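What follows is a set of structures to go through.
Just so you know, all these numbers are worked out from the coordinates, no wet-lab data involved. Everything numeric in this text was worked out from a predicted model, so none of it was measured. Cβ atoms are built from the backbone, for glycine too; each structure is taken alone.
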Structure 1
Amino acid sequence: MTDGEERLAQPRDAFALLGHDLRLEILLALLSHWEAVETEPQRYSELMRAVGMEDSGKFNYHLDRLRGVYLRKTDDGYVPTASATALYRAVLAHRPTETPARTQLDPGIDCPNCGAALVGVYEREFFSLRCDPCDSVVGEFTYPLPKNSLAERTDREVLEAVYDRAREHIGLARRGQCPDCGGTTTRDVEVSAITETESPVRIDCDTCTWTVRTGFLLPFLTDARVLAALDGVGVAVEDCSPWELPEPTAMVTGADPVQVDLVVTAGEGEVTITIDNDLSVQETRTDCRASEQST
């Protein structure tokens with residue numbers, strides 16, 4: 001690691017590094033010109049003018065504190081690092097604002113168990129779909145949703161947005177990459193929870209705090225083999241809502257190593273998805289009733 005990277009070994013150090021107004025001004029001046037790989041470096045003199053600094057000694061001290069961590073020197077000047085741009089995007093996505101007025105949403109769908117109207121609940125920037133008569137969260141689904149997601153969307157569109165995010169994020173994490181920081185993930189099937197009410201799948205980032213517990217089907221809804229197999233028995237994942245998907249039946253078929261068969265039964269047949277303890281898809285098998293009837 002560079003000296004700058006070593007200064008970021010702990011979150012406390014990363015936050016402390018920005019605990020000076022001049023460093024923030026330097027960083028914001030760089031970020032105001034950020035255009036991904038097209039970003040043009042800013043020269044030393046340009047940065048000094050941008051932050052209104054005339055004391056080169058003081059400016060050099062604070063510039064050096066940021067160097068290698070939040071900014072990088074090139075032959076043509078200075079550019080923000082990936083750490084700086086990621087932090088900037090996170091602040092924009094989760095900037096402190098008033099709590100949205102829409103904390104109760106009407107997505108216009110009914111409970112699959114009792115038929116009562118479901119309520120979307122948004123609190124602490126987490127979204128869940130609740131059924132009051134059943135006194136439960138539908139599918140035990142609760143997922144973080146930035147406040148920006150509520151702007152310019154109807155209640156139904158907010159519901160669709162959070163499920164889209166969850167499907168993409170959890171699908172990426174299942175394949176070994178944290179959707180937040182890009183680090184590796186640890187995936188695990190808790191065999192003891194398969195016959196219980198707890199969610200049997202757990203995925204944790206090895207670097208940051210991203211974590212999720214979920215049922216069996218959601219992590220595999222970005223796998224091309226699974227999507228094709230489900231489509232073959234009449235379950236078009238892209239055309240239906242997650243709460244409309246059939247719940248798979250899980251059967252442990254191997255202990256060392258762990259292997260689980262997920263059986264999805266639909267109107268046109270049955271799909272068996274074989275997975276291992278790392279949530280890798282080993283095999284998909286399709287039993288189409290239509291094919292049997294035609295032969």
Structure 2
Amino acid sequence: MTNPSLMKKAFSPASIGNACVGFDLLGHSIAGPGDRVGVRKIDEPTVRIRAIRGLDLQLPLEAERNTAGRALIALREALGLEFGFEIEIDKGIPLGSGMGGSAASCVAALVAANALLDAPLSREALYPFALDGEAAASGSRHGDNVGPMLLGGLVLTTAERMVRIEVPAAWHCTLVHPEQVLETRRAREALRGHYALGEFVAQSANLAQVLVGCMKGDEDLVRAGFADVLVEPRRAPLIPGFAQVKQAALDAGAFGASIAGAGPSVFAWFATRAEAEAAAAPMRAAFSRAGFDSQSLVSPVAGPRAEVL
């Protein structure tokens with residue numbers, strides 16, 4: 001039997017995974033869109049999904065196949081909980097957008113469920129369960145979306161840990177989401193094939209420059225490193241208009257621009273909010289010339305984290 005008084009609700013913001021040079025390693029949260037998830041204690045020792053709202057597309061209600069459900073299954077099993085959870089999801093992030101839609105449901109569910117525990121866990125302790133949930137959607141345990149949602153801001157993630165990277169508060173991101181859908185699994189298929197050792201060396205150098213540049217607040221270092229030589233060239237053909245949108249951002253003064261997550265959204269970093277806001281129109285116009293309407297948003301690179309409502 002359910003008990004309405006034992007329900008907690010949490011909101012998780014959207015995110016930008018991969019963050020240009022940090023494939024599966026680096027991402028940051030963005031203010032604005034996000035998922036809301038309510039979690040209720042139930043007497044049965046199981047996890048079930050009661051409802052998913054906010055999407056025309058039907059998502060799996062079977063807990064094991066849903067990111068939020070699988071995360072809470074992992075949480076229950078690890079803690080040996082005698083009670084179970086019932087989940088209600090209100091989607092606010094379009095799927096297949098490159099904005100971490102599947103990860104947001106997972107993280108919001110974990111944060112809400114954690115608030116129901118007698119001894120709530122740290123965000124770091126929730127991370128492995130978030131990776132379990134993410135795997136339900138993408139097929140792999142990568143933390144570049146769930147990490148920023150759990151900690152907020154720009155986060156470096158590995159298989160074992162999350163490390164928040166401090167960035168200047170003035171730095172802002174412009175994200176433009178076209179009316180296209182690019183499924184994560186299809187975007188990952190594009191990455192199959194051989195890579196040259198020199199590409200890995202160049203990508204490592206670029207990632208290092210971006211990380212050091214962020215920590216030092218050095219715009220020149222970030223500009224020098226903001227170039228994905230591994231993933232972007234292989235995924236760009238899947239996004240009509242990408243090259244033109246990226247160039248529009250660079251012409252507007254961006255440190256750099258790339259594919260948000262698996263795409264098709266495109267993001268760019270700027271030194272100030274005013275520059276980021278001014279870039280939105282030409283970036284959208286570039287997508288329009290490619291035949292796609294789009295929406296834009298501007299957020300601090302040091303975006304918010306998931307919280308209980």
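In table form, for the structure just shown:
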item	result
Ranking 1, 2 by mean count of other Cβ atoms within 10 Å over residues 36-43, the structure that comes out highest	2
Structure with the greatest value (metric mean count of other Cβ atoms within 10 Å over residues 28-35, set 1, 2)	2
Top of 1, 2 by mean projected area of the Cα convex hull in nm², largest first	1
Value 4.0, calculated as distance in nm of label points 7 Å out along Cα→Cβ at positions 52 and 204, assigned to which of 1, 2	2
Structure responsible for 4.5, with distance in nm of label points 7 Å out along Cα→Cβ at positions 116 and 276 calculated and labels 1, 2 on offer	1
Source structure (of 1, 2) for helix-only ellipticity at 222 nm (-39500 (n - 2.57) for each DSSP H run of 4 or more, over all residues; to 500), computed value -11000	2
Value 3.3, calculated as distance in nm of label points 7 Å out along Cα→Cβ at positions 84 and 140, assigned to which of 1, 2	2
Structure responsible for 4.8, with distance in nm of label points 7 Å out along Cα→Cβ at positions 92 and 252 calculated and labels 1, 2 on offer	1
Test item: distance in nm of label points 7 Å out along Cα→Cβ at positions 60 and 156 calculated as 6.4, pick one of 1, 2	1
With FRET efficiency 1/(1 + (r/R0)^6) of positions 44 and 100 (r between Cβ atoms, R0 = 35 Å, to 0.05) derived as 0.70, matching label from 1, 2	2
Which entry (1, 2) yields the derived value 21.5 for mean count of other Cβ atoms within 10 Å over residues 132-139	2
Given 9 for relative contact order in percent (Cα under 8 Å, 6 or more apart), calculated: source structure among 1, 2	1
